[in-house]
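Below you'll find the structures, each written out as structure tokens.
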Structure P
Amino acid sequence: MSIPSGVQIQDECISAVNELRSRRDADKPRYVIYKISDNGQSVVVDETSSDKNYEAFLNKLASATDDKGKPAPRYAAYDVEYDLGEEGKR
């Protein structure tokens, strides 16, 4: 049985992941990082970036802190590009 957390997902979160999924131009977002808002009431977008450096993305997740400087969890969506050989990249 699932118990609702009471934390709301803000519309900006849905818009950000939809942009990540649908855009195909050079400036499209590569990832979206989410966090629980400082008041604990909702999930908000912490950062989006078109940087293709996966290590930089991992470092941002690992070094995330709350408003008091303590380590804090983050949630993320990352657009992985993979090569299918003759069929091209996706």
Structure Q
Amino acid sequence: MDSVGVREIRQNISVYLRRVEQGEAFTVTDHGRPVALLSPLPPDEDPLSALVASGRLTPGTGRWEDLPPPIKLPPGSPTMSQILQEMRDEDDR
């Protein structure tokens, strides 16, 4: 496995990502000290497929086009972010 320094990989990340897509792996070093491994994902460990297989994710069955249009809120209504923040603040009390 080849080693590549942080500076080199930062300056040429697209080159190294293409090589990783082709199956190569690299040890990333910082001042000569190994700090990370850059390698392709194993083919059977697609992150979404793994989540579905573990039961933590249920894939959607519908189409985006079939969703109803967004609800128009009256002017001055609190946003969802504001409502969630209020709920969190209540939980902290």
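Derivation of every value follows stated rules applied to the coordinates shown; laboratory data play no part. Every value quoted in this text rests on a predicted model; they were computed, and no experiment measured them. Cβ atoms are built from the backbone, for glycine too; each structure is taken alone.
Sorting P, Q by distance in nm of label points 7 Å out along Cα→Cβ at positions 62 and 78 from high to low puts Q first, with the largest value. Matching task: -7000 is the computed value of helix-only ellipticity at 222 nm (-39500 (n - 2.57) for each DSSP H run of 4 or more, over all residues; to 500). Pick the structure from P, Q. Matching structure: P.
Given that distance in nm of label points 7 Å out along Cα→Cβ at positions 46 and 70, derived from a single structure, equals 3.0, which label among P, Q identifies that structure? Attributed to the structure labelled Q.
Which one of P, Q has percent of Cα pairs over 20 Å apart, as calculated from the coordinates, equal to 45? Source structure: P.
When relative contact order in percent (Cα under 8 Å, 6 or more apart) is calculated, the result is 26; to which of the structures P, Q does this value belong? Going label by label, the one that fits is P.
I have 3.9 for distance in nm of label points 7 Å out along Cα→Cβ at positions 6 and 54, calculated from one of the structures P, Q. Which structure is it? Value 3.9 for distance in nm of label points 7 Å out along Cα→Cβ at positions 6 and 54 corresponds to P out of P, Q. With distance in nm of label points 7 Å out along Cα→Cβ at positions 14 and 38 coming out at 2.7, pick the structure among P, Q it was computed from. The structure behind it is P.
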